[in-house]
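So, here's a batch of structures to check.
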Structure 1
């Protein structure tokens, strides 16, 4: 690791302060050039510990950077992950208060809600067998770290994103869909609109070829650190569209066809 324990705690505190104040911090990758993947996840874990200690419980996990295009843009070949907290949950149709987020964007995803534990070596088929239901979801992304350093022009790296809880800020969920047996998630897609204009479309196959494979990847990654996806937890499997910017007043709807629609309104 390139950062010491004090630096990791300081970074976590700065991220929490940025979220509360609405003022972004500078790039951690610029302030700490030796930062690595272990450091980034350590910062994320320290941030989550502070939130849990403040009464915000862990309710699940998110998986990001699941598309080849996003991985190539950041020069990596694996996804990343973050933690979902109770305060991040919104029901479909929710009004997102003005100022709740700094620079919100959204992505369309299939969320899994688990009914039984997953082993570290779970297969996509075992993921579906362990799933209670899936639900169409909108992930709200935000960044407590600047996207680009104004002085140097340096863009944030995957280490900045992971430290910032994989840029996760919220999740809007629709109606549960329970008939998952035999469902080919590769062909589940969404039409995403902002203010009644279609902004993006995509299919589940854009998520590592199969969203269930994405959940299996997460189970393996967590297992390496002695953690696991627990029954009752929700897992955002990864986006199959490019992020859509959400300036104030944006109305968002994601139409998942047979799975239903999910929507939200930004104040």
Structure 2
């Protein structure tokens, strides 16, 4: 089995970042007004843009890391689980509903997972001209995209949770709200909600604009892995509602992440996590 460690991943950061930028350019080249869209078996939408970005990424990964298995949302039926020691996890267009609605909060997500843990994550928001990336143990950055190419990296870091009694900011989904997450936030007074789409919510945590991003409803591994790596590399932590770490590529039956909380300040778990079971049924 192929295993990519942190030192080896360093050499992949730039070419994979460029690949995410190219996939973003492929999405922007699609005319949303005239493109075709269809529904998957689970009812979620897929468009020409999803497929165009997936082709760019598949071809690029075949050149860059042909020895690594890839799990892509658009080719999940080809995946074999449990995954090998290291594999690439891709969502070619996260936030398809935002994309179809004409909003700019959609992303290209790419993660390198080793031993079940996201090691390297890249999240591109092509319509916003931004890319966030992080290598666990080496830090996280935000880059601008100029003429389709990434440039101007700036280090980012999560922030400390506000002291007791002060407002704190929770990122919440624009298109996928759920009652359990809302109850979890409501049970912790002082929260200010910041609504956003796609994996951008992870990136807001990573760059210190948001304190926490809870999602206590099921989502998929390709929605979470890249943001997981970026938040962790920026100084945060991503767990389940009980504070346990998440594992990727290990499930034999599906690719579901039942729940997660992205903590900008890992120490915040000491005050918030013990309440995780209250009002969350």
Structure 3
């Protein structure tokens, strides 16, 4: 990644922050975007103190004008980006019957439309490069779906389908498309999630977050390293973590039963963890 010009959304924490640190260590030029300006500035300051070449821009990826401004910044500062990583994402836990549509639209605006906005805004400059890559972060939940996370599941499945179509549209061009399917990654996504009625998932918000922390076996640094390796080797599809590989295998084996199998496995693992906690 030495000298490559890389744009990362959702760069203030989690996988985005880990990507920024690892890209900086590899000598990339960075344009980092997030809505959390104080955290973004802290990340940027730390990278600059370490000698990295970093630009920052407050960006709400749900706003197409804001993403277009981000692309214009990359064009003005660098003459265009080489790599775009559409990483920004949020979570929502609520059953369909009591789901607040405003919350559903908020999540889709970031998780799905943020990817669409990024690809549309940056494609002209990416296609002008001799070699460029788009990285769209989906999830294992693009293949298997969990109750109370219907909109999150839908957004990640949409990212997968969108990425597959975009890859075919760009076949024969200089732009590659990598779709990433992480399993449980230790980030702040559960801490920042919007919560509706969570009674089907946990007894309290604190219990829900503890469940996530126990099930998230992969670190953000491990996820970032896997993504950069996949970019370097030209992969088009990446599953991160044993849970992602297992969920994908279940989906391939029996698409109609995969979610029930995966959900049952998750419930069994949670019950086992709770049992151990009480011993």
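What follows is calculated from the coordinates using simple rules that are stated; it is not laboratory data. Computed from a prediction, not measured in an experiment: that's the story for all the values here. Cβ atoms are built from the backbone, for glycine too; each structure is taken alone.
From 1, 2, 3, which structure was percent of Cα pairs over 18 Å apart, for residues 48-191 alone = 68 calculated on? Among 1, 2, 3, the structure yielding 68 for percent of Cα pairs over 18 Å apart, for residues 48-191 alone is 2.
Across the set 1, 2, 3, distance in nm of label points 7 Å out along Cα→Cβ at positions 8 and 120 reaches its highest value in structure 3.
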